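Alright, structures below, take your time with them.
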Structure P
Amino acid sequence: MSQKFNAGDIVQLKSGGPAMTVERPDIYDEGSYICVWFKGSSREMASFRADVLIMSAPLKD
């Protein structure tokens, strides 16, 4: 299976939510990606299936 997303891609859930950075493919769940984002000053991390993610516009400074 080819990768849909690459490390460093900015993605978002199709249903909305914060912009997240793809950290890496999830080695325990094929077709899923480990994504990270910040909630205030807290770093959050979760695994999401590729079919629920879309590419997001790059964040502006």
Structure Q
Amino acid sequence: MRLMEFQELLHTEFGTARGDALLSDHVLPRIGKTGAQAIDSGIDPRDVWRALCSEFDVPKTRW
């Protein structure tokens, strides 16, 4: 998944402000880092997206 696609999904699902806050502030238990840290360390944005969706009960049809 491209970073641009990830950001579009994030902002569509959570809104721009909340999505950006979740990405930078919320530590994802499955990954052990914030989403931003995970992406910066080379983790595929798709894996970060799936972790966020799982954490916040986003229906699987939108993963």
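Every number in this text was worked out from the coordinates using simple rules, so none of it is lab data. Just so we're clear, the structure is a prediction, and the values are computed from it rather than from any experiment. Cβ atoms are built from the backbone, for glycine too; each structure is taken alone.
Structure data summary
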| read-out | value |
| --- | --- |
| Source structure (of P, Q) for distance in nm of label points 7 Å out along Cα→Cβ at positions 6 and 46, computed value 2.7 | P |
| Comparison of P, Q - label where relative contact order in percent (Cα under 8 Å, 6 or more apart) is highest | P |
| Ranking P, Q by percent of Cα pairs over 17 Å apart, the structure that comes out highest | P |
| At a computed -18000 (helix-only ellipticity at 222 nm (-39500 (n - 2.57) for each DSSP H run of 4 or more, over all residues; to 500)), which of P, Q | Q |
